Structure formats: C-alpha cells, structure tokens
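Take a look at the structures listed below.
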Structure P
Amino acid sequence: MKNLISKAMQDPDNLVIELQYTDRKKQQTRRVVSPIRFVSADRFMALCLCREEPRVFSLRDCRDVTLKPAWDYLMPVEMEVISPAA
C-alpha cells in the first residue's frame, strides 16, 4: 500500500489514489485522493478530491488502495458512503 501511495506522490500530475476509508466514527467511504507526503510512518497527508481540502489519512484505516489516472477525475469527486456510522 505504501508503495502505491509513494508512486502517486512522485507523479501527482498523472496519478491519484482511490481507496476505501474508515473514519473515526466508523463510517466507510470510497474516496479519491492525491497524496502529498507521509507525516509519520503510518499516516499520510493528501488532497481529498471529494472534500476539496487536505486531510490526513491513517494507513490502518485504508483498504482497497488502487492507483488511478488523475485525468479521469475532476474536483469535486463524489464521495461514496459504503456503510453509515453505527
């Protein structure tokens, strides 16, 4: 997973990451992000194309991380709610 995120960081004009993320409230969403940098060994900062602002993501809360061509997306990208918070 870190390798995919690093690859997108190295080529931000061409690559973004699509991922499933579980937030602090346990809500699962599908998001598209443009990674900026690692802020620690287990967290990275990224421009969330859904929220149109920088966010910090925990690696342990990310699933199904895939590289996608950046030109396929235009902000704002609709954030898909996978499961509502309990």
Structure Q
Amino acid sequence: MSDLAPRAHAVLAHLCTSIVDHPDEVSIETVVDGDKAVRFDVSVHNEDMGRVIGRRGRVASAIRTVVNAAGSTEGVSCKVEFID
C-alpha cells in the first residue's frame, strides 16, 4: 500500500476487486512520480482485462476519475495504468 495515498490505493483495490471474476489475481504496484504524484500500475487476470477497461474505456476512465478524486482529498495527484 502506498504511504503517500493510502485512501486512493484502498479505493482502487476495492473497485478493481469488485468488478473482476478473479479478485485474488488483482495486483497494484505503486510508483511515486514526484513529491505529490503517484502512479498505480494495475494488473488483472487476462479474462478480466475487458471488464476493467470497459467499452471504449469507459470503466477505466471512471476508475481513474474516482481514484484521482480520492487522491486529491489527500493532496496527491493519482494516475492509474492498466498493465497487460
């Protein structure tokens, strides 16, 4: 879990594990991109990638928006990348 944005990490973990069929295979790696910026690299089971991305990337965009909002309450800018 990230020391810089623990709430954003928890929100991201909850959202991703809630929408996939294999929640035990959700992995989130935290990369600090400066003083007040964090990037979360999310990897999921191959069968679940479509669920996380969604049609035309709508689910991924919604996840990014919610996680960034959670990070902004902590004063941190958050980016979410979905890794194949």
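Bear in mind these aren't lab numbers, they're just calculated from the coordinates by the rules spelled out. Everything numeric here is computed off the predicted structure, so don't read it as measured data. Cβ atoms are built from the backbone, for glycine too; each structure is taken alone.
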> For which of the structures P, Q does the calculation of P(r) over Cα pairs in 10 Å bins from 0, in percent, for residues 32-71 alone return 29, 61, 11?
Replying inline: P
> Among the shown structures P, Q, from which was the value 0.35 of FRET efficiency 1/(1 + (r/R0)^6) of positions 24 and 56 (r between Cβ atoms, R0 = 25 Å, to 0.05) calculated?
Replying inline: Q
>> If helix-only ellipticity at 222 nm (-39500 (n - 2.57) for each DSSP H run of 4 or more, over all residues; to 500) is calculated from each of P, Q, which structure is the one that comes out at -3000?
In response: P
